[in-house]
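J.: What follows is a set of structures for review.
Each value in this text was obtained by applying a stated rule to the coordinates, not by laboratory testing. Please read all numbers here as calculations on a predicted model, not as lab measurements. Cβ atoms are built from the backbone, for glycine too; each structure is taken alone.
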Structure 1
Amino acid sequence: MGVIVMDTATDAMAVAAGHLDGTLLSAVTQRVPRGHSRLLQPSISFVMQSAGFHPWEVERIGVGVGPGSYTGVRMAVATGKAMAHVLQVPLIAVPTLDAIALAAGLGVPAPADGAEVSVLVLLFARRHRAFGAWFTVVGGRLASRSEAQVQSIADWLAQVPAHTSVVPAVLVHDFPPDELALVNLSVDLLPLSWGDVSTRFADALFRLALRDEYPVFAGERIHTVLPDYALPVEAEVKLELRQKGGERP
């Protein structure tokens, strides 16, 4: 009857517990950069105790698979895989961008006619780039998404007119202040910082982990779940540059 979800891909760590019928019983979101390694296990214990779950009552585990930093995203993935393996329950892999988009959609008043809301999620990827995707949210439910990819922030914002002609649009971002000062935000976008949205992150992750369209891993397949790092880790970039004798882009 129990569902546990977790995500450590961004600076907001989300953990939640609830029932398979969609009832959310306990949730924790903590924005403590570089603190996930010491907070994840206590947070899992807290939400399970708050929800009144014993480990053997957990029937499903949902984990945010990124994109995220090498150290960050793998914490929840590794923990979720270990729990699913030991408890012999299925593991559901939920893209972190999807949970962020739904968290934003849950906080935006729906249009009076029940129309969709466009949500652009952008996670800063250094060098004026962002990893992101476009989403539509209808009635508090994630309806669709574009292909996630890394592009320059300017290229992402150039797409805004095509997505805002008939629907309201929201931009969720985690840009640092110096980068945000360089961004020319469109008047057609409602900009929300990741900090503004993250309070609904655990709730959104829990909702998505109950949906059928995400990959379900069971048995030995649990070991095949991999984090989405979006970009090569810093060591890989440096190694490739040394091998090619080139310069860093």
Structure 2
Amino acid sequence: MAWESLKRLAEVVELLRRECPWDRAQTLFSMRYQALEEVYEYIEAIERGDRERIVEEIGDLLTVALMLLKIAEDEGVASADEILERTVAKLIFKHPHIFSDKKDWGMKEVLENWENTKKDGILSGVDTRRPALVTAHRIGEKVARVGFDWESAEEVLKKVKEECREFLEAQNEEERREELGDLLFALAQYARKVGYYAEDSLRKANDKFKRRFSQLELEAKRRGKSLKDMSLKEMDGIWERIKKS
């Protein structure tokens, strides 16, 4: 690893923290959304397979991490050395198959050990403030490691159909909201079981809808019209042609 380059980046971050008015004003609390934004930008770059963006976003993530280390020191939360030492100790503790006598462990034993190291329960580390579909996937992933899971994707699909039926049969809005949540959770588990993320699927669906709607707007302009002036039937006709193309 390029330690000299990483050291240079840390020096630049320290300089910015001392001399840049914006960086000086930041706190651990104020940086929370910037950290989240950088993660999403990295995810987008990975999904697009854009090498230049991937390189840039990894750099941005490193910059934010180093800035957080510096801010934590400035706020008296902990020194950078303490944070790094605790991180190293945690990694060693969670990887006995690398750092102790568990060299014969496979993926199953590794994942089971990770869950067994949780002090406050299997789901204690799941933050429900994250995107809901991501959280649902993570919950299913964690409980599956201790055997609490459907045997096959087909079994999950049966659950999806059951939840869909219960949603359609709901008698009032309160029941309908609850059943909709159950249905979305079941769909997230089906996605997990067949090897992908419901969050990714929904993000792609959002992108597809946005792209098609932009084409709809362009077609309306080409006709010299505003969407507000078009009937739903007229817009639907254009929409179907866009889908086919």
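J.: Comparing 1, 2, where is relative contact order in percent (Cα under 8 Å, 6 or more apart) highest?
T.: Result for relative contact order in percent (Cα under 8 Å, 6 or more apart) over 1, 2: largest is 1.
J.: Distance in nm of label points 7 Å out along Cα→Cβ at positions 27 and 67 computed as 2.5: which structure among 1, 2?
T.: 1
J.: Consider the structures 1, 2: one of them gives 57, 51, 29 for Cα extents along the principal axes in Å as calculated from the coordinates. Say which.
T.: 1
J.: Consider the structures 1, 2: one of them gives 3.1 for distance in nm of label points 7 Å out along Cα→Cβ at positions 51 and 163 as calculated from the coordinates. Say which. Write out the running numbers ahead of the final one.
T.: Working: 1: 3.1; 2: 4.1.
Computing distance in nm of label points 7 Å out along Cα→Cβ at positions 51 and 163 on every structure in 1, 2 gives 3.1 only for 1.
J.: Given a computed value of -9500 for helix-only ellipticity at 222 nm (-39500 (n - 2.57) for each DSSP H run of 4 or more, over all residues; to 500), which structure among 1, 2 does it belong to?
T.: Computing helix-only ellipticity at 222 nm (-39500 (n - 2.57) for each DSSP H run of 4 or more, over all residues; to 500) on every structure in 1, 2 gives -9500 only for 1.
J.: Here distance in nm of label points 7 Å out along Cα→Cβ at positions 147 and 195 was calculated and came to 2.6; which of the structures 1, 2 was it taken from?
T.: The value was obtained from structure 2.
J.: Same structure, new question: A value of 0.10 was computed for FRET efficiency 1/(1 + (r/R0)^6) of positions 91 and 211 (r between Cβ atoms, R0 = 30 Å, to 0.05); which of 1, 2 is the source structure? Numbers along the way, then the final one.
T.: Numbers: 1: 1.00; 2: 0.10.
The correct label is 2.
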